[in-house]
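There are structures below to look over.
Each value in this text was obtained by applying a stated rule to the coordinates, not by laboratory testing. Because the structure is predicted, anything quoted here is derived from the model rather than measured. Cβ atoms are built from the backbone, for glycine too; each structure is taken alone.
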Structure P
Amino acid sequence: MTDAPEFTPLSVRLRELAAEAPDAPAVSDGEDVLTRAELDRRTTQVARTLAARGVTRGDLVAIALPNTVHHVIASVAAWKLGAVPLPLPARQPAAERDAILAVGAPAVVVDRPLEPDPDDAPLPDVVGPSWKAPTSGGSTGTPKVIVSGQAACTEQVLARADGLRIDRDGVFLATAPLHHNAPYMFSLMALLQGHHVVLMQRFDAARTLELVAEHRVTWLYLVPTMMARILRTVPDDAWGDLGSLRTALHVGAPCPPEVKRGWLARLPRPEILLELYSGTESQASAMIDGRDWLAHPGSVGRVTRGHVRITDDDGRVVPPSVVGEIWMRPDGGPTYHYLGAEPRARDGWESLGDLGSFDAEGYLHLADRRADMVVVGGANVYPAEVEAALLAHLAVRDAVVVGVPDPDLGRAVHAVVQADPSSEPALRAHLDERLSRHKRPRTYAFVDHPLRDDAGKVRRSAFAADPPAR
């Protein structure tokens with residue numbers, strides 16, 4: 001990608017938004033609020049600070065900051081130099097961060113707010129080769145950087161905005177850490193569409209609904225873990241006014257049907273709830289709204305972008321309702337490239353390791369990840385199915401299911417459950433009515449702390465390494 005007239009640099013887009021409404025809020029974090037004009041000026045000053053440290057077009061800029069306005073400032077400042085932001089956790093074990101930095105080799109690491117250069121004169125407009133480079137693979141111990149194939153120009157970054165319902169001049173609530181791709185990507189797309197981006201510094205169930213009413217939020221980001229926590233902890237009479245919502249999008253993990261139905265019962269209209277299935281690599285995607293989901297429960301929707309097929313282990317396409325590996329292919333050229341990894345590819349198709357099936361009407365249903373599947377005596381068990389059954393019991397706040405060695409069956413199902421240990425007999429009876437024998441956990445471990453982070457992510461390998469408690 002070169003700086004050509006037909007491509008509008010992201011800096012130009014933000015400058016135009018500032019000219020339209022200089023005093024409109026652009027981004028806030030509960031402590032600081034920046035208007036569009038202030039954001040444009042501050043990011044120019046910070047871009048000059050980065051340039052003084054040697055950052056130039058095409059360089060990666062690692063951003064290890066909390067969910068504050070400073071995170072957004074650093075990302076936009078990188079764009080203004082044609083550099084590529086690489087978001088990292090603000091708090092991360094040194095060994096993990098060092099491994100990622102060794103792969104990405106960023107020009108600088110921004111781990112504290114940068115001192116702005118006093119010079120706020122506009123910089124030359126430039127289109128960077130990519131607009132983001134999030135990371136992945138920490139759960140496997142092999143980090144990789146996923147460099148987006150979209151250049152840092154308005155035409156490419158906002159190509160999917162309409163399909164995601166990120167329209168002009170709304171209010172976007174980012175509930176999850178910005179080092180995760182989805183909240184990072186959506187919040188910056190919203191910023192470029194003139195939204196007021198409201199950042200939660202830390203997820204809080206009740207506060208989420210309060211912020212929706214307080215800021216008249218139009219676009220709400222969620223993951224199933226957040227949705228479940230809100231349902232469990234916020235009384236029905238404390239949900240407040242959700243009338244401003246046009247979209248509540250969830251992504252990142254399969255959503256238990258009970259959680260989905262709970263939200264659909266509380267939203268003003270079922271079509272507000274939108275589910276997206278895609279990877280950071282963005283080769284293809286599927287989507288479904290709440291109204292369509294009620295007619296096709298459990299589905300993540302029809303394919304809306306790119307191409308998807310499902311095959312057996314020998315690469316043969318399987319018929320409807322048969323679970324296989326999900327393979328994807330984009331419509332056009334590459335949508336990303338890896339640093340530190342090679343894609344799982346076959347005949348022009350790529351897999352992220354997910355398993356699933358199409359139904360007869362072409363709706364996609366997820367099963368699990370290939371790496372997470374537990375083979376019990378030759379039978380496949382999908383942890384997501386067992387977790388959904390556990391989460392249907394009122395005593396369970398969260399559950400993670402993994403496979404552990406078994407001398408007889410090879411592997412057995414083990415459940416780590418956030419619940420009181422006294423609930424075990426009731427849980428066993430509950431699953432007896434819902435799951436086949438080989439799918440039921442043989443052993444349980446009970447904990448009193450959350451099992452997933454605020455973005456709904458979980459490291460199954462850590463649970464599988466711990467011996468079963470009973």
Structure Q
Amino acid sequence: MMMLEVRAVSHRYGPKQVLDRVTFAVEKGEIFGILGPNGSGKTTLIKLISKELPLASGEIVIDGRKLSALSAKQWARMAAVLPQTAEAAPGYTVRETVALGRYPHQRGFFPTWTEDDEAALRDALAAVGLTGKIDEPLERLSGGERQRAYLARALAQEPKLLLLDEPTNHMDVSGQVRLLDRLAEAAHARGLTVVAVFHDMNAASLYCDRVLVLNKGKIAALGAPADVMTPALLEEVFAAPIVRLAHPASATPMFSFMPNKKQGESPVGGLRLSFLDDAAVLTAAAPLRVLSSALIGAGFQWATHFVNRQVGLDYDCSDAEGDMRRYLEQHGFPPERTVGMMTAVDVRDAVWLQKEGEAFSVAVMATAGVGNAVDAARAWQHQPLAARPGTINMVVVIDGVLTEAAFVQAVMTATEAKAKALADCSVCDPETGTLATGTSTDSLAVAATQTGQVFAYAGTATELGRALGRLVYEATVEALGRWEKRRKRR
């Protein structure tokens with residue numbers, strides 16, 4: 001059932017048309033977001049629904065009743081407003097502030113405070129997590145706590161519809177999260193319908209069931225965030241380049257504005273390979289975007305350092321990730337901008353190959369040892385492996401802009417080329433006697449400068465993929481040769 005219906009609503013400020021026949025409906029219990037650039041009509045729409053502005057054109061219906069037929073007190077029993085900010089009344093406590101929300105339910109010239117009023121106040125404070133501050137003066141609260149107190153006042157009003165105009169404006173991140181989490185919990189627990197204006201499209205995507213996108217007073221999109229918040233639409237509405245990403249913990253999209261970068265010297269030209277006593281270190285002059293399976297820096301991130309650390313055959317640590325992080329910090333490598341790998345192979349045998357093409361360049365750093373070689377198709381037949389020197393670690397750097405598909409395809413191409421190198425070198429799985437496809441602890445990082453030419457794909461059907469595959473193959477073969485020579489000298 002619909003809690004709010006907005007039908008062909010238009011509004012002008014003098015000659016300026018700020019809303020143009022806007023029509024939408026909000027279901028009961030829904031969290032509904034309104035997005036748009038400054039001047040798109042968001043705040044005007046909230047003011048019309050809250051009766052702060054007179055409705056001159058169109059119709060608004062709340063819970064089946066026309067807005068024009070509701071008195072101020074009748075409206076207040078059905079709906080509440082949480083403004084962007086509100087000044088703390090001097091001397092008012094949290095209790096006194098929240099108690100103001102009970103006004104629409106009180107009757108007579110001399111209303112009395114009832115048990116229902118007290119229960120509503122207590123429930124509202126519990127819902128926003130401020131029970132312990134009930135007697136605190138409002139002006140002593142932080143900005144986020146104060147905004148939660150105003151949310152409690154709105155909840156104490158026991159509305160069916162809650163309107164919010166940029167409720168997290170001027171709040172820090174922790175305050176925003178607390179307020180929106182409390183709001184979502186209260187909405188779902190009480191069946192409350194929430195209509196909120198958002199500036200932050202990520203917050204709207206995370207918390208809203210549906211969003212309305214306004215542009216120049218007209219509806220640009222209406223629907224679930226994942227369906228309608230596309231980069232093309234948002235770029236058109238906000239007049240800025242926007243990239244859409246998958247949220248790592250929620251089935252919702254994330255968005256980021258793209259800066260206008262000046263093209264400079266290719267970062268591939270600024271790569272430097274150096275050695276510590278126990279590590280091969282690849283350093284980039286500028287941050288590279290990386291997709292990695294490494295111990296530190298796994299997944300997508302931006303990195304300036306790639307550290308391939310050598311550990312002994314007897315290395316046994318219950319917290320290898322923590323140990324690696326401490327190692328990086330002790331040697332001056334920032335873990336947040338470093339891809340960290342471990343190997344039992346002598347890092348002095350690292351191979352560095354680079355290919356310069358007309359449209360791109362590719363570079364590969366590799367170390368390889370196959371004492372613990374595995375046939376991935378038969379790994380299920382393995383018994384627990386004894387400690388043996390092994391691991392093929394590889395960093396691939398591409399000068400260009402890679403899409404996410406290209407990153408994944410580059411990983412596939414590199415893995416296929418590595419497996420072919422092992423086959424041609426007759427490397428077998430010692431447990432099964434079949435050709436090995438890698439080792440049980442291989443790490444791979446594919447990095448891109450994200451400048452210059454755009455590569456949508458990096459499979460072997462592309463020029464980039466063919467060059468990448470050849471270089472990875474050659475680096476793997478050479479690294480295996482160095483490892484074998486050192487092993488025979490022992």
Checklist entry - Comparing Kirkwood radius over Cα pairs in Å across P, Q, which is largest? => result Q
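So distance in nm of label points 7 Å out along Cα→Cβ at positions 255 and 295, computed for just one structure, reads 4.1; which one of P, Q is that?
That value comes from structure Q.
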Item to check | Per mean count of other Cβ atoms within 10 Å over residues 199-206, the highest-valued of structures P, Q | outcome: Q
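Looking at distance in nm of label points 7 Å out along Cα→Cβ at positions 135 and 279, point out which structure of P, Q has the largest value. Walk me through the numbers on the way to the answer.
On the way: P: 1.9; Q: 5.6.
Largest one: structure Q.
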Checklist entry - For which of P, Q does Cα Rg over 2.2 N^0.38 Å, for residues 183-270 alone, calculated from the coordinates, equal 1.38? => result Q
Next on the checklist: By the measure distance in nm of label points 7 Å out along Cα→Cβ at positions 71 and 175, tell me the structure among P, Q with the highest figure.
Outcome noted: Q
